[in-house]
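In structure tokens below, several structures.
Every read-out reported here was derived from the displayed coordinates using simple, explicitly stated rules and does not represent laboratory data. Because the structure is a prediction, the values reported are computed rather than measured. Cβ atoms are built from the backbone, for glycine too; each structure is taken alone.
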Structure P
């Protein structure tokens, strides 16, 4: 299947933007930059808009999700918008009992731990994704030549929440299940892969010019476990959107030792967290893969001269890769001064 002729990649709006050019492995006219979690708590306009609205409500109200997605583009002049949502939104849309609790994160009404639990999981229907399509369409209509990046959680990270029922530090539940009940684990991973894949496809078909799969908790795994018990499902998620031909990014935290396996699982571009220098990431990937990253978020509150030196080092380290999209090595911390991000964009564009 191909994208609609009115899709931003097809009608000329975003195909030659700095971001998409870099994602395709070519050298762009300037260093493209955007920030994970650029839409959110660091922005006063976001906090004002969210008053009286839960996180889930803000993700599922199309006009609000679109406005939140657009806010950092207006303020910072970044080279991409990232769709404002959450990795558990596909669960909510499917009918799984889940909430996003302030100060905690996603919490399920009932953890998924048995064959009966998995058999009872509802399917994510195409119709249930209509609010996502509407939010994307509203966003893209305002973005002009700035690409929108669609987003979804990788199946391991989604399944980790489903098994634990809430955020976990060590993810013992899913790590145990994959060994103690491998067939059950594979069923759960396939469900999560399909839910995330459908979620991402809906965003891309509605107008997103790229997609990113976030595997926030894959860093808790060793290479053997990732390869045997996680990579096939991650690849299955990518299978849902490969035919659309948009650039796809694969990112995880604490995944330096999994970088090659993650790239094999899927993704045209590899996101690199702040722990691994980009020149080493480039070496591990054979010098053939576009990179995204990896400013240390902790330095956003450091003195400007310290941050500027670090940013210049990041750009230098990424210069040998086929192309480099500048980003953080994780999300924007809530206490970040928005003026620092704006200044950072100006610096990166000037180098």
Structure Q
């Protein structure tokens, strides 16, 4: 039987040392062609993860190749398969797993199993939240029960029959906001940091649209701004726009808005945006953007908007290797370095550098 060559790229293997116990390697996946689709399946179960540094989870069922998006889609519920995947079988020992439903869109959600120590399974730039947008302060899987403390202080325990519906995203609001005078978290905040100018709507990456304005709050220590659905940013006037997430706090020392947990500075131009409801599998490419002070943040690039640096600057690898070209497609981010070597990697660390105009 000849090997099936599909338009969907083969997933990358998960390192065995990252398998949650008691799972062990279960042999190569089976690829076949049946009816209108190419198929991808494991004999039993699979271990998957969303990116190189994220936590693993398990799943079952077979997947078919969506030739429009070049993504592997789970047959039973249309859940998109993760880019890292290995077939597994159960080894010796008892499983300690917790069941959830993962929501990828309004119409797509499917069952996954999380494991103790691997509860925060989302890729960088987003976190595990409830499907309604409520943030999660703590999530723990213990003895087949999932204990969740939400940002609003509510504590709940879930078993398989009551599995919660979660998603990877940005909470509806930053850490709970309080002031010495009381009040709610939607009052106007007189901040030391000026509100950034907006990204022109005609420069949004497709298919993003503008959705509302910043929500402002204060937690008694910091002023915050955040967008419920996501941000569109530009590093400078006329530069290419990208998307990203999370809440931003005011750093009064620098008068800049910075990421609430890692101090990644917000771009010069900033707007609230969202992908229109119903659209799925939007082509985008994640990169880690390193700023001049060494802080790294996760952003998403879009076809045609890959060169996101300010005018007078160009992209390079964080180690200083120059980049000749880069292209985002459904296959991932293809990069050609200045030395002619081509790369196709997930979430590379890049930075903007001044264009060298000195002639030899």
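Comparing relative contact order in percent (Cα under 8 Å, 6 or more apart) across structures P, Q, which is largest?
Working: P: 21; Q: 11.
Result for relative contact order in percent (Cα under 8 Å, 6 or more apart) over P, Q: largest is P.
Mean count of other Cβ atoms within 10 Å over residues 36-43 was computed and gave 17.5; which structure, P, Q, did it come from? Mind dumping the intermediate values first?
On the way: P: 21.9; Q: 17.5.
Corresponding structure: Q.
Could you figure out which one of P, Q the value -13500 for helix-only ellipticity at 222 nm (-39500 (n - 2.57) for each DSSP H run of 4 or more, over all residues; to 500) was computed from?
Numbers: P: -13500; Q: 0.
Traced to structure P.
Where does the value 162 come from, among P, Q, when volume of the Cα convex hull per residue in Å³ is the thing being computed?
Numbers: P: 120; Q: 162.
Structure Q accounts for this read-out.
With mean count of other Cβ atoms within 10 Å over residues 132-139 computed per structure, which member of P, Q shows the largest figure?
Largest value of mean count of other Cβ atoms within 10 Å over residues 132-139: P.
Out of P, Q, which structure matches 13.6 when mean count of other Cβ atoms within 10 Å over residues 100-107 is calculated? Could you put the intermediate results ahead of the total?
On the way: P: 13.6; Q: 17.4.
Going through each structure in turn, the value belongs to P.
Matching task: 1.00 is the computed value of FRET efficiency 1/(1 + (r/R0)^6) of positions 84 and 148 (r between Cβ atoms, R0 = 30 Å, to 0.05). Pick the structure from P, Q. Write out the running numbers ahead of the final one.
On the way: P: 1.00; Q: 0.75.
Of the options listed, only P reproduces it.
I have 18.5 for mean count of other Cβ atoms within 10 Å over residues 140-147, calculated from one of the structures P, Q. Which structure is it? Can you show the working numbers first?
Working: P: 18.5; Q: 15.6.
The read-out was computed on structure P.
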